[in-house]
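No lab work stands behind these numbers, since they all come straight from the coordinates. Remember, predicted model here, so these are calculated numbers, not experimental data. Cβ atoms are built from the backbone, for glycine too; each structure is taken alone.
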Structure 1
Amino acid sequence: MPSATPSSLLYLWDRRTLFIGQLSESLELSQAAATLVLGLDQGFTLESAGRLLPCRSALLPAGSRVRLQAADNRLVVWYLDPFGADFAALRGQMAAAEGGLCMGLADEAQWLERHRELLDEQATPAQAYALIEQLVGAAAPFKLDARISSVVALIKRDVANNLSARYLAAQVDLSEPRLSQLFKDTLGVPIRRYRQWHRLFVTAVGVTQGLSLTTAALEAGFTDSAHFSRTFRSILGMPPSAMLNPRGRMRMYAG
């Protein structure tokens, strides 16, 4: 273990989010995007469907429900692109799979060393993003249904409003049940869950731009700060204060 814990880093991009640092409690993940987790200092344990899975790196598909026991450990948590390209590329780099979860990056030592460097050097967003692009590598050809791309664009463009599945389906000439099924099959989560995920991103970006947490959450479409806090905890597995407390040793960047 290092003698002193460096400041945590949180990088926010439209496509990915990265957290590096130490968290004060276990994570209970029910995420809306595929997630890659690494233990910088030591291994960690995943609890999934009653099984305890010790590992040093794990790739979790969107929608999976796991509890991560971090102990005294700095973590790397990559919330990957919601469309699945990162997950498709990384799945082939994992050594083992159990219950839908993938464990053991083939180049685990390199991933760990490069992320330690990011944390120690307080890397810029451009440096952090370039690293994940390099480490993920080229995926197999990945084609996303254009109708799902259009629906995602509509949600992002009007994030503060709860555009109904019926309205969204009409915009891409699909029935509401067909859109709902196709969206979940493509992104791994329902439309509502994806909207919540994107609202969290928009809120966090607002905080980095100087808004109060309450104002940023309201502008992103949450009804109040309690609604934001519940959503944050249900998706990211921790209270907002764990990542967004400006008085903590967190440094946030919006790219």
Structure 2
Amino acid sequence: MIKPAQTKQEKFFDEYVKPYDPTDPKIALKIEHTGYVVQAADQIAKSLELNDQQKQLAHVAALFHDIGRFEQVRRYHTFFDSQSVDHAALGASILKEEKILADDFSLDQQTQIIEAVRVHSMLAIPDQHVGWQRTLDQIVRDADKIDIFRVAATQDAIDTSGQPITAIQHATITPIVYDSIMSGKSVLRSDRQTALDMWISFLGFVFDLNFSKSADLILEAGYWNIPLQNMLDENLITDHKTRHEVEMLLEKTKQYLIQMTQQ
């Protein structure tokens, strides 16, 4: 949960989420997620030795990165953009329409925050985003991914993957998904074909990280491998070939994270 509001933007966030059903696990999940993403963004920004203004922009962009999720859940009762609406684009629109940033930030700063929110869930940052804008995008994207690992390890599998955990019992890994991770690439949503592919695709987040601090935080938290390791330990994955592939992917991801911390 976000701590009691200290800034105008934090107060706005608290007031904005009040009308949404606090007993809905999806709403509670996203409030909690926001708090963790802000914490991660603050730590990344500190590690980069940014100036105070840049740290503030990173903090605010992280605070509002998922502001579109609440309306998405209210309207569609799902977190899956493919079944509803692009939550990042919706969040950017809400920030513009509500003029949340207008009184405290210049037009350029408002645009920077809104753009960071808009692109945070894209497969890649647009090429035209360069300089400070790109750095801000990277901070928000990394912070979001860091906490997604916690969410995937601790929250309801249906909210995380769209299917109950038992759906992976007879599932295999689609070859292109396996090859993507082994090649150090993120997995395209369109390449996911099986229930296990979704869980494997989370590992691809690691290869899109931008800062050594992000890898530090992921390894320190220890959530990144829990879902797949539990599937192995509990024999939910019974096919011998698939078990071996999962083990290979986990090792590949671990080694990459370790290498990133040494950069």
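Things worth noting here:
- Value 0.85, calculated as FRET efficiency 1/(1 + (r/R0)^6) of positions 27 and 131 (r between Cβ atoms, R0 = 30 Å, to 0.05), assigned to which of 1, 2: 1
- Origin of the value 2.8, where distance in nm of label points 7 Å out along Cα→Cβ at positions 19 and 163 was derived from one of 1, 2: 1
- Label whose coordinates, when distance in nm of label points 7 Å out along Cα→Cβ at positions 99 and 219 is calculated, return 4.1 (choices 1, 2): 1
- Structure (1, 2) behind the derived value -12500 of helix-only ellipticity at 222 nm (-39500 (n - 2.57) for each DSSP H run of 4 or more, over all residues; to 500): 1
- Computed 24 for relative contact order in percent (Cα under 8 Å, 6 or more apart) - originating structure among 1, 2: 1
- Comparison across structures 1, 2 (criterion: mean count of other Cβ atoms within 10 Å over residues 211-218) gives the highest value for 2.
- Read-out distance in nm of label points 7 Å out along Cα→Cβ at positions 11 and 123, computed value 0.5, structure in 1, 2: 1
- Looking at distance in nm of label points 7 Å out along Cα→Cβ at positions 67 and 155 over structures 1, 2, structure 1 comes out largest.
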